[in-house]
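Before anything else, here is the set of structures, which you'll find just below.
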Structure I
Amino acid sequence: MALNEDFRRSLYGPPTRDSSRAFLDKCPDRIAEIFHYWEDIRGQRRMPRRADFDPAQVAQHLPGILLVDVEGVDDRGMPVLRYRVVGTEEARIRGHDPTGKLVSEGYFGPDLDSVIEAYDFVRRERAFLFELLEFKTDPGLFASEYNILLPFSEDGETVSQILSYSIAKSALRER
C-alpha cells in the first residue's frame with residue numbers, strides 16, 4: 001500500500017518510509033537493536049503482546065521510546081491514539097511530557113496529518129514502519145530523526161498499542 005508522502009513542512013522532500021526489512025541496511029544500530037528485540041519477542045506471530053515487552057531488556061533505549069494506545073477509530077475511520085509512556089528524551093524535545101494526552105495534542109513531526117498517517121499505516125497493516133523524517137519544528141528549528149513504529153496486539157489481530165522509537169541524527173554524531 002502506498003503512503004501519502006506529501007508533507008507540507010518537509011525541508012528536503014518527502015520522508016523515507018519503509019515497511020520492509022530493507023531498512024536495516026540504512027538505519028542506525030540502535031534502531032536495528034529495537035527492531036530485532038521486537039522480532040525476537042514476536043516469534044512466529046504477526047505481532048507480540050505488550051506483556052512480552054520487557055523494558056529492562058532495552059533500558060538504554062527507554063529515553064527515546066513512546067508507547068501509544070490505540071483506543072479505537074473515530075467517525076472518519078482514523079485512529080484515536082493516546083500517549084501511555086513517554087521517554088525522557090521524547091518529553092525533552094517536545095518541551096513537555098504528553099503522557100495521557102492524545103497524539104494530536106503532543107505530537108512531534110512534520111505535521112499532524114503525517115504523524116497520524118504513519119500510526120494509521122501500522123494499525124491497518126499490522127506491520128512495522130521505519131521513517132527518516134526531516135522537518136522544521138514549530139519554533140522554526142530543523143529536526144532530522146530516524147523513527148521506527150512497532151505494533152503490539154493482545155489478540156493477535158488488532159493493534160492495541162504502538163511502540164515508537166526515535167533517534168535524532170545529531171545524537172548519533174555526539175556519540
Structure II
Amino acid sequence: MANPFAGYDNIVCFLAPQDIGSTATTCPYVDLRNAQKAFFLLQFGAVTSTTVTDDWTITIEAATAEDGTEAAIAFRYRESGAVGANTWGAVTTAATTGFAVAPDEDDNKGYLIEVDPDELAANDYRYARVVLTDVDSEATLVAGFAFLEARYKQTTHISATASASA
C-alpha cells in the first residue's frame with residue numbers, strides 16, 4: 001500500500017499566504033530540471049481597489065540560471081469558480097503578457113497555471129517563477145504553490161527551490 005502523504009508530487013510553497021497590497025511581487029524561481037510536469041497554483045482572497053481598472057497582471061518568467069536574465073514566457077491556465085463550487089473554467093493560453101485578475105470581480109478565486117518543463121528545456125530554460133504586477137490595488141490576499149510531477153519517482157524529492165538545487 002502506498003503512503004498517501006508521501007505521494008510523488010513535489011509541492012513547493014513559493015508565496016506564503018499574505019496581503020501583498022499594491023506591491024509588485026516577483027516570486028522565487030522553481031527549478032524544473034527534474035520535473036516532468038509543473039503547475040503553479042495562485043489562490044486569491046480579497047482583491048480590493050477603489051478603481052475597478054486596477055487589475056493585477058500575472059506573468060511567468062523563465063531563466064537558464066537562478067541569477068540569470070529572465071524572459072516572460074507563454075503558458076496555459078484555468079480559473080476556478082467560487083470557493084466551494086468545485087468548478088474550473090476552460091484551459092486558456094496566455095501570451096507572454098500574462099492575464100489579469102480584477103479587483104472585487106476575482107475575489108476568492110484560484111488560478112492553476114501550467115508550465116511545460118520540456119518546452120522550457122528546449123529553449124535552454126531550467127527555472128520558472130510567477131510575477132504579480134499591479135497598478136494601484138489596496139489589499140490583495142494571495143498564496144502560491146508549485147506542484148511538480150517528478151521525472152524520476154522517489155520517496156525523497158530532489159529539491160526544486162532554486163537556491164538548493166544548483
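Each value in this text was obtained by applying a stated rule to the coordinates, not by laboratory testing. Every value quoted in this text rests on a predicted model; they were computed, and no experiment measured them. Cβ atoms are built from the backbone, for glycine too; each structure is taken alone.
Observations on the model:
- Source structure (of I, II) for log10 I(q)/I(0) by the Debye sum over Cα atoms at q = 0.12, 0.18, 0.23 Å⁻¹, for residues 61-148 alone, computed value -0.43, -0.92, -1.29: II
- Label whose coordinates, when mean count of other Cβ atoms within 10 Å over residues 29-36 is calculated, return 21.5 (choices I, II): II
- Sorting I, II by relative contact order in percent (Cα under 8 Å, 6 or more apart) from high to low puts II first, with the largest value.
- Per mean projected area of the Cα convex hull in nm², for residues 21-92 alone, the highest-valued of structures I, II: II
- Of the structures I, II, the one that -7500 was derived from, the read-out being helix-only ellipticity at 222 nm (-39500 (n - 2.57) for each DSSP H run of 4 or more, over all residues; to 500): I
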